[in-house]
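Pasting the structures here.
Every number here is computed from the coordinates shown, using simple stated rules; none is lab data. Note that the structure is a prediction, hence the values are computed from the model and not measured. Cβ atoms are built from the backbone, for glycine too; each structure is taken alone.
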Structure 1
Amino acid sequence: MANPSVTTLLSPADLLDTLLRLRADVLREGRQRYERWSPSIHRRSFCAGALNLAYYLAFRTVDLRQIQASLQPLGLSSLGRSEARVIENLDAVIAALGAILGRPASELPARPTPQRFFRGQRMLDYHSLRVLGSASPTRRVRIMVTLPTEAADSVNLLSDLLQRGMNWARINCAHDDPAIWERMIANIRTAEAKTGKRCRVLMDLGGPKVRTGQVLVQPSRNKLVLGDTLLLTREPPVEDDQFPFQAHCAIPEVFDHVKIGDSVWVDEGKIGAEIAEIRPEGLLLRVTRVAPDGEKLKPEKSLNFPDTILPIAALTDKDIADLDFVAKHADAVGYSFVQTAEDMQCLQEELAKRGGDSVIVVAKVETQLAIRNLPEIIVQAGGRSPLAVLIARGDLAVEIGYQRTAEMQEEILWLCESAHIPVIWATQVLETMIKKGIPTRAEMTDAAMAQRAECVMLNKGTHIAEAVTLLNDVLTRMHEHQLKKMPQLRALRSWVDEDV
């Protein structure tokens, strides 16, 4: 494999010609894509972001590494931070390179003014403030906390979280009921008045979670080990010596769209399997990945089918019923299992029926299909509603593999920045800290990386208050060092030479 750090450099003249051709291609392809999108765009404030997103998608179809390497020795931008301003960055580089070569300015695109150059960053800041509200004078990134049921009965808990730095409260509609949710929100408003701090509310729809139902296990062994078979049944399982491990799956679409060899993951990836046989009573799975000492088969655990496109409606009957409450009480609605622009349109229509057009939509990216359709999902959502995108890293890791998760979360961040859309960084942030009171080293690095997003979501747990304090401190420190993907070169203080 060629060493990517050793690249044949283009001459300055060839480099300028290459950049001019690239700019022309990006403009042409980007405008064509934007024209296809324009019927879905009804908010004027989103037009600039949608157009820049179209330019960015055209821009990133090209391998830019030789161009980047050729720009660096000339002291010019290597285009590595073009997300929010694709054409403006190209124009600035072309103008500077043209000046180096002595080309008449009239033959080149006009150099952007500073106001035009930084317009994309201002638009991202504008949308982030409108959608997520302000964070803190000392940090740019907001903190969201998933509320436990006890928040319905404890103003003090919420006041403490607000004092420690919570900006958003998340209510999971898969748990509790409207009466408890209403008490939670009432306590949030009381805590706001008590502390003088604002807190917005995200209500997360449960979505069509594919889960195990009733399970059967061997009387002498309740753990699945490598090589075991598991029968995933259409109907509640019936004892059968041939199939000692069985689990019910009540969603029929699963059985109608899989094929032999497809992967299946159980319990958030704890059990990996392949479909060995499709039978009248269900799917016979063979366990291919599991801990050395096995894993218990339990009811109400997630089932993921990463190789299979499941045509499941993103809004369940329960979700639609919950929207009656959400549209009235929530600042934002979290949309689970959204996979297409049509899914997003369905939610927006249901919100409109309830007078919820101004409710912020949080699109949760959880599946491979959602990743593939993310530009169209963003345009459909942002074209009608205030929008944020949540990277559901837990589900993504199971869907696309742990190896690709880090790469894909970066690409989602880039794509959203190009559309001037804020991002919520979620799943397992400071998880060990929340559960046990002491973070792992890897968790601290992950929390620091969250500075690249606009909001970080923490799950509930015993030590959630201490975790909010810790995250607030980390984000405050990183605020001086990182802005999105751009390092901020504040003066270093760790190696000051006192003798100089």
Structure 2
Amino acid sequence: MTDRHLFFARWGVYPLWLVLTFTVFFRAPIPIDETRYLSVAWEMWLRGDFLVPHLNGASYSHKPPLLFWLMQAGWAVFGVNDWWPRLVGPLAALANLVLLRRLAQALWPERRGVAGLAPWILISTLLWTLFASSTMFDVLLTDCVLLVLLGVLAAARGGGWQAWGLVGLGLGLGILAKGPVVLLHVLPTAVAVGFWADQRRPAYSFWSVGVVGAVLVGAALALSWAIPAAQAGGEEYGRAILWHQTADRTVGTKIHTRSPFWYLLFLPLFLLPWGYAPRFWRNLREMRLGEDAGARFCLIWFGATFVVFSAVPSKQIHYLLPAMPAFALFAARVWDESAQVRSRYSEMVIPGLLLAVGAFLLAMPTIPGLAKWSWVRALQADWGASVLLIAGGLGLWTWHRQRLSPFAAAAAVVLSVAVGFVCFFRDNGAAYDLSPTARQVKNFADTGVPCVYVGNYQGQLNFLGKLTRPLPVIPAERAKAWAAEHPDGYLVSLENQPPGGEFLVQGHREYWLVVRHADRAGEIKAL
């Protein structure tokens, strides 16, 4: 790359990040995950309790507090608002891009093009792009993983105690971000130093002491919160955060339990779009992987994470998000090879994939197997048409230049995803915006009207309605008795079908949120 190209590569990715970030304001917080985490942060703020997270009046042991602390830090500066907590996730994604560039520079200091290209590949790798603007824990955890591996790499090259200190800091922050699961992301790579380190390979005995010491530093940092929180939250909460939250999810869980091969089904998604470019595979064949320590580092990182998380019973797509920088780094290194373009037709694969996606989006409402879904029927043609235009522009540019520009391809993917966010939530946003029900529940609370939630409540309404007291929750079998005791009250329930004649009915993703007067409590069919 020329200096001009390197300058563009370094700074041009940030407008794409702004485009993704801007889409946050075209949608409401998505139930039930985003609404739940916002409600936890809101309740911590109300209680002034920054040790023990709470959700609807009960201690919340499922996640540690770093994400909630970041939300409250912004509220402390800007006052309580709706926009700041929505930006915490995108800001963590921005840190992903910055740290990824730094890691690429450390892995391949002689190849400046890799550091320029890696953030572009990450921001346009579909799995990362879809979650980069979310209010969840995995993008924040990815920052911690990158910090740890920067320290691991520095330690392998003789960085001394400062490098191990960075490893310990990253581990401690990772535990505070999502729990000890951070160890599953980084320890296999650290332990396998003998397979990826270059000729300056450290002595294994010295290395083991460094790894153990860094883990102890990280544990000490995490325990500086966990021990006071366990004392403040009580015995049950203490057991939950010190053991069950991690052990139950990794060993004995029934939550999101999948087959060991489940992630293999989604491997094609993880590689989109870069794994489908013929030039990627040609360059890969011409690389000497055995002589490239950085490439080995990335392969061990991604491969070990994939295997370890495949062995863990609980599986969700976004659990592998912290491994996507490994793929981005490896793909950037492969793309930086100087293999010649043999045919302009082979360069048209990624534009062709985008064209196929646009055509599929246009056809979706007419496909019988898909048209049964209400969200598919609601889609308008401009989403697919916009993707077709973007793909057409990328295709014409590639055909004219006779070579696919990875920067143009990344921009096309990000713009297509951004258009998708805007169009999807424009057409289906009412099923994701629970504000009408939240405002009504807040009005009941302010006017003294009895109101109760029937069934399994996940805190969807607390932040959206700015509720200052927990919303009472009862099981479905108690609904009639409660209604008899509160004849002027209202009951909120989540149901499969939209009933008629009720006080308030609104979409809740694929379900329906129903507000009923007490005299119709017998009609409740809560999930």
Structure 3
Amino acid sequence: MKDAFIGIDLGTSSVKISLVDVSRTLLNTTTRTYGLNIGKDGMAEQNPQEWVDAVLDGMGEVISNVRDVAVKGIGLTGQWSGTVPVDKEGNAIHDAIIWMDTRGSKEIGSLTGGFPSISGYRIDKLARWLRITGGAPAHSGKDSLAHILFIKDNFPELYGKTHKFLEPKDFIAAKLTGKFAASWDNIALLWVTDNREAGNIAYNERLIEMSGISREKLPQIVKPTDIVGPLRDEISGKLGLEDAKVASGCGDMQCSLIGAGCVDDFQTLIYLGTSSWITSHVPFKKTDIFHNIASLPSGIPGKYFVAAEQENACNCMEFVSGIMGIEGKAKYSVIDTLSSNVNAGSNGLLFLPWLFGERAPVEDPYLRGGFFNLSLENDKGDVLRSVMEGVALNSRWLLNTVEKFTGRNVDQLYMSGGGALSPVRVKIMSNVLGRKIRVVNEPRFATVNGAAMMAAVGLGMLKFSDLRSMGEPYVDYEPDENLSSIYEAKFSQFMEYFRNNRKSMKKYNAK
């Protein structure tokens, strides 16, 4: 009987669950979807019970009909910068406020402001955050700290009833084990941890006091590879997983590196999903407040990773194709066919991907998307291709910033995420970036497979060095040098539009 591990990736629109054996072979996968409640004034919430139901149902399916396998561990990853208030039994007492929610921006402005200031931060406060954590609360209000302060100021009764505030994947860990714990990488966006030693992260009492959060409402901090506990008896008995232990795991950005086999410093990954990020492990703590990029504790104890996320990626195509009525099982085939029949540059059409503001390389919740230079000569294919190009142009902007941040030129990027399933989209990304792209094996499930391997490492059955081959075999894409001048001009146009219209967008969207 071969040892195996379950990975759970609690995404924004769905949970992915995989079963991976100790030789790193993917045995089975499944996906479950759930709802998202977008409301006025920047509200973005989800029902945590829907997460739990989806996870348990998916775990049951992924281990069914797989023989001669002994599940030894369960690893967790998923969306982070979310907040679930729970009672003493670990039950959610309010819907989860997720990473898209901006209602706490007012509270963050009050916390961080004052005189003298730089970029909206009182200098002494900013200096303390940067020195101790390596970053600072985002003014967009999308960080976990903003969510908690929003609850405290606007729903004081809920704040008082809350036993612990948990990140989404840590909430799932609590429901599976009955234990309240947060991996030190996942809780970073509370901005109350001392991150100066990558292998020894702990709460900083001065920062907790400065934040205004009650210390007793925060969970215990553990390493991403630590075992939180065994499954609750009622869950292990129902699923037949009596021997399985739950590893804390890490956030999706951190885990995407592990699932792609990028465990060494400066191996650079671009993830293309609902949102997108460009990241790598780095041996230093550093912050760029002007571009909202920082190196924070990673899923590998003792290492940092580059946190550089652009807020909008495949969600742009989902939104635009939905409006255009492109639906059904053949949806993505139709999108690729129509887009591939259009020349580079989309016949002059430019798409701006900022449908939900932006996080990096510029933090601005007031940016909005749209089409520029639309004419009667454009058709459906132009529109679809321009969406792909617009996302890639934003990634080029981000890559330029990341290279300056790390002090290294990136010759090739590994790629994972659902967007990597589209050859057209990957070719466009390679051409716009002017870089070789290596799409990892099973790109849609790379992150969740990384979560499964976190459990294997936590149980001492594998080492991180054993995971270097996780992304193999690769599919490689080389940039077409004949298109470089087209995309140079397109990128200049993209940046010109941003500079000329940023103030207007703030005027239209600030409240």
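Quick notes on this structure:
- Structure from which -13000 was derived, helix-only ellipticity at 222 nm (-39500 (n - 2.57) for each DSSP H run of 4 or more, over all residues; to 500), options 1, 2, 3: 1
- Parent structure of the calculated result 16.7, 51, given that Rg and Dmax of the Cα atoms in Å, for residues 160-295 alone is the read-out and 1, 2, 3 the choices: 3
- Taking distance in nm of label points 7 Å out along Cα→Cβ at positions 40 and 368 as the criterion, the top-ranked structure out of 1, 2, 3 is 2, with the highest value.
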